[in-house]
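As structure tokens, here come the structures.
Every read-out reported here was derived from the displayed coordinates using simple, explicitly stated rules and does not represent laboratory data. These numbers were taken from a predicted model, which means no experiment stands behind them. Cβ atoms are built from the backbone, for glycine too; each structure is taken alone.
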Structure P
Amino acid sequence: MDDIDRAILRELQVDGRIPYADLGPKVGLSPSAARQRLQRLIDAKVVQVVGVTDPMAMGGQSMALLGLRVTGDPRAVADELSRHDEVVYAVLTSGTFDLFAEVVCRRPHDLLDFVNDVVRPIEGVAAVENFPYFGIHTHRFLWDVD
């Protein structure tokens with residue numbers, strides 16, 4: 001990545017729908033060159049341009065962070081969790097928990113079913129602690145790309 005790639009990413013963080021006609025001049029390129037640069041970043045999986053929703057604002061959804069203690073390799077548990085659509089992300093960590101998983105379910109009852117019927121039976125899961133969300137206070141996508 002060079003300075004122009006980082007400038008493109010900064011602009012996308014502000015407005016992911018910016019037209020190439022506006023993006024190009026902001027980063028010192030023609031619109032077609034900006035499109036080609038962005039496509040290269042997408043192809044390299046450096047960036048993904050998506051519409052991000054707020055599940056809590058969509059109504060009736062239940063979100064939680066699950067803290068998991070694992071016996072054995074936590075990557076295997078993370079792989080199994082990631083097969084389920086309810087899992088938004090899974091991260092390996094250290095400390096009290098071996099991994100965290102953020103989940104989104106339709107209703108609180110579905111969250112209970114997911115934890116008890118899907119997560120707890122996964123081989124290697126020793127314990128699950130459920131941290132339900134009451135609301136999303138801050139949701140940022142502005143990371144330093146320098």
Structure Q
Amino acid sequence: MAIALTALLVFGLDTVSKWLVATRMAPGQSIPVIPGFFYITYVRNAGAAFGLLQHRTPLFVAVAVAVIALIAAYGRRLAHGSRLLGVALGMLLGGAAGNLMDRVLYGQVIDFLDFRVWSFVFNVADSAIVVGAILFVLDLLRPPAGGV
């Protein structure tokens with residue numbers, strides 16, 4: 001249950017936030033939230049994280065579909081008894097679905113979270129994927145229930 005609820009929450013937040021940016025801002029427009037540190041900057045990214053592998057949309061679609069299929073097929077069994085793992089898988093699922101939707105609709109993703117401490121702009125789906133991957137690793141490293 002944690003997988004589905006988390007995935008729906010991430011997907012919903014990602015979809016709504018991208019829609020708000022795309023309908024209220026012009027591409028390239030940047031709005032300071034915390035001047036010098038955090039901005040909402042509307043960009044479109046045809047690549048992967050950090051702008052890598054530009055214009056490889058079929059590859060990204062295939063990877064996202066594979067991730068979604070694996071989580072759908074094995075997620076409940078993997079996450080059985082582990083709420084942390086369920087949330088991690090839900091974040092990965094919701095993030096993959098959010099970026100997949102952009103790639104299918106536009107051939108690229110809408111990014112807008114712009115922390116000026118590095119040069120990459122990202123979105124809610126990207127954030128969920130990174131946090132979900134970290135939680136997944138933490139769950140793997142956690143000692144089994146009942147001791148070592």
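The table below lists the values:
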item: Value -9500, calculated as helix-only ellipticity at 222 nm (-39500 (n - 2.57) for each DSSP H run of 4 or more, over all residues; to 500), assigned to which of P, Q; result: P
item: For FRET efficiency 1/(1 + (r/R0)^6) of positions 12 and 108 (r between Cβ atoms, R0 = 30 Å, to 0.05) computed as 0.30, the structure of P, Q it came from; result: P
item: When FRET efficiency 1/(1 + (r/R0)^6) of positions 20 and 84 (r between Cβ atoms, R0 = 30 Å, to 0.05) is computed for each of P, Q, the largest belongs to; result: Q
item: Which of P, Q yields 1.02 [Rg/Rh (Cα atoms, Kirkwood Rh), calculated]; result: Q
item: Structure (P, Q) behind the derived value 34 of relative contact order in percent (Cα under 8 Å, 6 or more apart); result: Q
